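Enquirer: There are structures below to look over.
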Structure I
Amino acid sequence: MKIFKSVVLTLFFLAGIAQAQFSFYLIDNYESGLQDKWYRFGQAAISVEANPSLEAETNDTITESCGDFSLSVRGSTQNWYIGGLGSDLNADASAYTRLQMDVFGSSHPGKIKIEIFDDDNSNFSLEQDPAHDWVATKDDKWIAEVPILGKGWTRISIPFTAFRLENPGSGDGIWNPDQNGGSAGILKVQLVFLSDQPTGEVEAKLDNILLTY
């Protein structure tokens, strides 16, 4: 009987681990101290920086979850657009319903335009036209915008249903996050930073970027 109970408990434990492992797809939490999963574009300056030490009695679970490192993004503009960063995923996101990330704002607010590209011609590649602002020509580009708030960590969770198609007629116009039929699923994610004024600056930190339920 003791052996039977031990086996049952072990199975429940393993099932719990499996569920925890598949409850989210981590894009990056920067705890490696590196930014090697990301490419940069425009005038955005990015660097992995240490987070301030936590106070012993803090009850801020979001701050605690941000760990030792986060990604700092800084930049200025004369015409709204600053630049941003992107990561190639080639991920099957059919099990998830939203993108989530933690954002630390500053006295230089603005907004983040989140761009997700799905693979419509099943070639694990994003075709873009460099002569026309690098528009995606064969795959769908889905976008959503979120504000950068003041100092302190804010957890932002955007359901995929809140994203809108920005390039109708390029892909099939259907949200295809899966890897069926040779598709890469989600090709890449880009985060574009914009000032809240024509001439301005943006400064923020990013952490715990992931896909989840």
Structure II
Amino acid sequence: MDTSKLRGFVGVLMCTALAGVSAQAAGSVNSDYIRSLAAPGKTVLVIEYYGSDKTVAGRKGFVSSEGFKPISPTDFRVDEKVSLHLYGLEPCRGEMVNQRDGFAGSCDDYAKEQLSIKLRAAKVIFCRAFLTEEKAATQDATCFGYYAYPGTLDTVDNLEEQLVSIGALRLARRSDGSPLRADLVDDEKIGRAGFGMWADPRVQEQAK
């Protein structure tokens, strides 16, 4: 991947408080700021790290002419040393069929394909993680994508919300059955209406 550090990020943003070690930092973002990071013909990735006082303690930027690619259903590569993990999500187990999407194959392959589509379409990928993740090879994060098509679309969306609501991924759960990402429960309800993995009755049975 043709990836190099993107210099020149200035200022520190005060953002919505983050809760829990999961970096379930969805909350609100400054959409205008994210749009301003776009670079013609490139995909820009920015990671902001938050300290214990819930303010931005560090920021790293990357830019690629080839885009950022998934290495698993929930992880994508930043560079040769670092990958980001969309915390609290998982694919279904085994095989699945979705006739609407023309897909028949493994749950892992379906989720990875959908993640690839989201990453490839984004002009900017903006992620948040806790400062404790900064040195890790695989970093738990929550991410947003900026998607723009002249005259039709100009939006900043949370990546995990999108993947869960289209049924590409589902919520991972603790041993007591509670979701690791309680902030995405409503999005999973949308997916369960029959989108993505949830179009396959076998997946519905797994979740009971």
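Enquirer: Any idea which of I, II comes out highest on distance in nm of label points 7 Å out along Cα→Cβ at positions 116 and 196? Intermediate values should be presented prior to the final figure.
Expert: Details: I: 2.6; II: 1.6.
Largest calculated value belongs to I.
Enquirer: Suppose Cα Rg over 2.2 N^0.38 Å works out to 1.15; of I, II, which structure was it derived from?
Expert: I
Enquirer: Can you tell which of I, II yields 2.7 when distance in nm of label points 7 Å out along Cα→Cβ at positions 28 and 188 is derived from it?
Expert: Derived from the structure labelled II.
Enquirer: Starting from the value 21: which structure in I, II was relative contact order in percent (Cα under 8 Å, 6 or more apart) calculated from?
Expert: Structure of origin is II.
Enquirer: Out of I, II, choose the structure whose coordinates give helix-only ellipticity at 222 nm (-39500 (n - 2.57) for each DSSP H run of 4 or more, over all residues; to 500) equal to -3500 when calculated.
Expert: On the way: I: -3500; II: -5500.
Source structure: I.
Each value in this text was obtained by applying a stated rule to the coordinates, not by laboratory testing. Predicted, not measured: the structure shown is a model, and the values here were computed from it. Cβ atoms are built from the backbone, for glycine too; each structure is taken alone.
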